[in-house]
Structure P
Amino acid sequence: MNIKSFFDKYTEKTNSTFKRLFITFFCGLLPFLILNAILSFAEIIPVNFNGEKYYGYKALLILICFSPFIAFMFSFFTYIWLAMGHLVLKGLRRIFIS
């Protein structure tokens, strides 16, 4: 594989990268959300919100409201990290392929 075909292959960017990241992180957090909800209903592990401990339905409501926000934060920072890597790769392409 020559260097031109390498850069041509890896500098392509998909259109729905952020959407894929968000769905992946949200589905990855979902089992932990379910486990935490079960443990908070059993009053084993509380959900901490603003320094207060919540159990039961209030804890479930807090988990449901903030899980998309957490998935969004993970997706946003990962997307920025990947975008910087893509920018570096495009810069290397300009250096090596003139």
Structure Q
Amino acid sequence: MENLRKHISELETKAAAASLIADLATDPKARVIYTRLAKQLAEAIEGLRLGAPDREFLILQAAKCRAFADETKDAEMRADLQKLAAEFEAKAQQPK
């Protein structure tokens, strides 16, 4: 449980950073991408807080993370999104 709290806290930090970048971005495309990323991370955080999200939710979140990873040029953010997608997929494969 402590591991989940730490993971959620890290995601909250990344969501806040993405939101800040979106607010400060002068490039309209970057603004849209980082706004969508912040929203995606917020949805993922909410899903993790639910405790036992269903398999479909996890697969959908993984797909969204992978799509955002493909769109971002920020290597660190891309790696984080790919890692998060892999975690969602692994959790979806676990028996209930």
Where does the value -29000 come from, among P, Q, when helix-only ellipticity at 222 nm (-39500 (n - 2.57) for each DSSP H run of 4 or more, over all residues; to 500) is the thing being computed?
-> Q
Identity of the structure behind 2, 14, 25, 26, 17, 9, 5, 1, 0, 0 (criterion: P(r) over Cα pairs in 5 Å bins from 0, in percent, calculated), options P, Q | Q
Compare mean count of other Cβ atoms within 10 Å over residues 22-29 across structures P, Q and report the one with the greatest value.
-> P
A value of 17.4 was computed for mean count of other Cβ atoms within 10 Å over residues 14-21; which of P, Q is the source structure?
-> Q
Origin of the derived value 23 (relative contact order in percent (Cα under 8 Å, 6 or more apart); candidates P, Q) = Q
Structure (P, Q) behind the derived value 2.9 of distance in nm of label points 7 Å out along Cα→Cβ at positions 38 and 62 = Q
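Read-outs throughout are calculated quantities, based only on the coordinates presented, and are distinct from any laboratory measurement. Treat the numbers as computed from the prediction; the structure is a model and nothing was measured. Cβ atoms are built from the backbone, for glycine too; each structure is taken alone.
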